[in-house]
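Laboratory data are not the source of any read-out in this text; all were calculated from the coordinates shown. Predicted, not measured: the structure shown is a model, and the values here were computed from it. Cβ atoms are built from the backbone, for glycine too; each structure is taken alone.
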Structure I
């Protein structure tokens, strides 16, 4: 099964690398968020000038400035946004008959699904790490705000940050793979993506603290997977004071989301594979529904 997964992931890689437009657009999106939106939308500048800096830090849950708070939120949002296009390859494979040919081979269905999930999940890490790198570099550009990480970050904290990014990537990749396996047309898929993109962002604490939101929205924000990932990253990079739970609790909730979404995507993938089996070989694959 290992060789099957590697071979199918290599196929996904060749598809991805031969579409430079998708590659460039996927990398430009987080850059524009940081350089334009992140520099212009500074909540701290809306406060009166006599507000002490310690109050601003407390409102931002330990972040030294708003851009640092915002940049960590954009790390999670960049991963989620990149994952939104994970299901397009599934739809094209179904429409072109490629999926039918793959599942008619001895390749296990688990390997097919795992290749989709692992390659697309890892692929979403690229814009996430690009955001971190660019945000750190902007701190050295005169006239621009940049990501400032206080000293004292532990190795365990960095490991939790990396695990949170990876888990979030896999969770959203699974979610949109589920839509890809369910959708029959690319138009339907992008309709769902367009509807979900802003609600997923605006019901999280990626852009601004949840303390400014109404109580009902705070409950939604608390369970949003983006919020869980962001809390893990901010608590480890800026300090855990001000958070009701430890980073490990938020990470456990994020892992729970990933497990549920991967299970859902796996179930819908199995149904899609069943409906696309070659009917001339019912003894091996079973009758198509």
Structure II
């Protein structure tokens, strides 16, 4: 399996990057750190720093012309929304061979002359509906990519961490095994499927920066099944931890962003609360956020 050294960024594709960045900076407290145009492939991108301890960045992609792969994604049932996740690896060359060992043929263009970075991908057809990117310095240098720093002082959710990405799939056991075998994740929890609309499997990532969740519908009436029918197996939502529940709820009101699905509970004597932001208000991305009175009481 690839030697993943860091989860570098989560990427989403939208039709209007400027509006999306305004949402990410305004409500979520992200910080834009750079932009670029990729004329060959017909898109532009914005890099953003995510607040909190996860050390995972964010990327927004916008098509510049109709034949861009970003536009094709937006025109598909999967768009707009999460497009790919990028992992830094110790060696891209070794990663290619390791993926081939599990019968996955990675793809990607060779690096440009003088560019020490090489990138390869697991195509969505091999990634259970989602695109995975691996990046590393193919010449052996160990200089890290620059990372932004800063503080969040505005009326925002007050994000303290990216808790997990959630991947909808018809078979949680099969996909969890795939994540373990291909990406070196470790299963830590599986829910009891009785009586609910879905069951889950939760995995820890090799770097410990965040977790992964697999959502399996419990039956044809499950909202997870409706999602699979509309979009197919792919990322369903992202979940953020917040440091202050009242701040998060007030920030949504300040930005005229409604929330839904609010729940609260007590686990081992400690309180927790959660809520969602609908994709229609967030650029095609379902957002879950939660607060917990003590670490580990919200699952």
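Observations
- Structure from which 25 was derived, relative contact order in percent (Cα under 8 Å, 6 or more apart), options I, II: I
- For semi-axes √(5λ) of the Cα gyration tensor in Å computed as 40, 19, 17, the structure of I, II it came from: I
- Structure with the greatest value (metric FRET efficiency 1/(1 + (r/R0)^6) of positions 110 and 238 (r between Cβ atoms, R0 = 35 Å, to 0.05), set I, II): II
- Once distance in nm of label points 7 Å out along Cα→Cβ at positions 206 and 230 is evaluated on every structure in I, II, the highest one turns out to be II.
- Structure (I, II) behind the derived value -5500 of helix-only ellipticity at 222 nm (-39500 (n - 2.57) for each DSSP H run of 4 or more, over all residues; to 500): II
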